[in-house]
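> See the structures that follow.
Nothing in this text is a laboratory measurement; each read-out follows from the coordinates by a stated rule. Everything numeric here is computed off the predicted structure, so don't read it as measured data. Cβ atoms are built from the backbone, for glycine too; each structure is taken alone.
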Structure P
Amino acid sequence: MTGPTQPTDDRAAPTPSEAVAELNRLFDKALRALGDAGRQDDACELAAKGWTLLRHEWPKEGERLNGTLHYLTRTVRPQPVTDTGSDRLLEVRHLPPAERHRLIFQTYFALAAGETFALVNDHDPKPLYYQLAAENPGAFTWEPLEEGPEVWRVRIGKV
């Protein structure tokens, strides 16, 4: 019986981090192609699941998929505008992108069941929707209040 075959070229095997990075680049390319083919929701759901898997151990690769989600959701769809009422406002337009998601998740996790907040952003926060859905399926509410072109507002709640 023979053992595993060794590579015949002189290239060294990639490290696990290099393999994850290369696989994620391929995944990103496939997701963008899927979205460009008209299947944005399918691509976003997959990207958010990938983001969930990578964001803690490989944060750079998680950020790549966050960028993919933003690419996939770049189309603005008009929504009716309603008043935010007494919602607590979370204004994130002044923050760097990496800080925004940290603060938004921190705010969401601090909510009690039935509480909401109104997120104010300078771009479509739809990537956040897919990330919440991937990590908290059925545990949040999402109500678009205003969609661009300069300001986006969405009411986010905890079920």
Structure Q
Amino acid sequence: MSDPQRRRTAVVVVASTRAAAGRADDLTGPVLHDWFAARGWQVDPPVVVPDGDPVGAALAAAVAAGVDVVVTTGGTGLTPTDLTPEQTRPLLDREIPGIAEELRRRGTAATPTAVLSRGLAGVAGRTVVVNLPGSRGGVRDGLDVLDPLLDHLVDQIAGGAHD
């Protein structure tokens, strides 16, 4: 069961080759960071990594550290370097398809191309992992989906009751 005195922990991983190289600003990581911080979660500045294997390494490090939640942004589309789902899936013990489906459904209300997102949601050990698109709108839509679910989900994974 979760300890009510312990602050929940989150890691934000930004999958962006251009931002990691300093050729573009990271516009989505701060949105996620501020959302978690406003809710009292312990969250460090976003980890910005190039697409591909570095995403998997950042995810694996967060899961090994035992954080409650890891949210990625970027790398969920169909370009040749969009490999966040491929880096995420091997780490997951269980997928939560309803979250990923709802993320796409909500996103489609804003833009029809949201159905092209291949983002995943699941559990790795005791860590919730969610892939969000690499746009501010997609991140905001994703946070709207996660807001009423995340505390309950983290409690359940920690062995809490189904209140």
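> A value of 3.5 was computed for distance in nm of label points 7 Å out along Cα→Cβ at positions 54 and 150; which of P, Q is the source structure? Mind dumping the intermediate values first?
Details: P: 3.5; Q: 2.4.
Attributed to the structure labelled P.
> Among the shown structures P, Q, from which was the value 25 of relative contact order in percent (Cα under 8 Å, 6 or more apart) calculated? The partial results should precede the final answer.
Details: P: 22; Q: 25.
Comparing all candidates, it corresponds to Q.
> Given a value of 37, 17, 14 for semi-axes √(5λ) of the Cα gyration tensor in Å, calculated from one of P, Q, which structure does it belong to? Can you show the working numbers first?
On the way: P: 37, 17, 14; Q: 23, 17, 15.
Answer by label: P.
> So helix-only ellipticity at 222 nm (-39500 (n - 2.57) for each DSSP H run of 4 or more, over all residues; to 500), computed for just one structure, reads -15000; which one of P, Q is that? It would help to have the intermediate numbers written out before the result.
Working: P: -15000; Q: -11000.
Computed on structure P.
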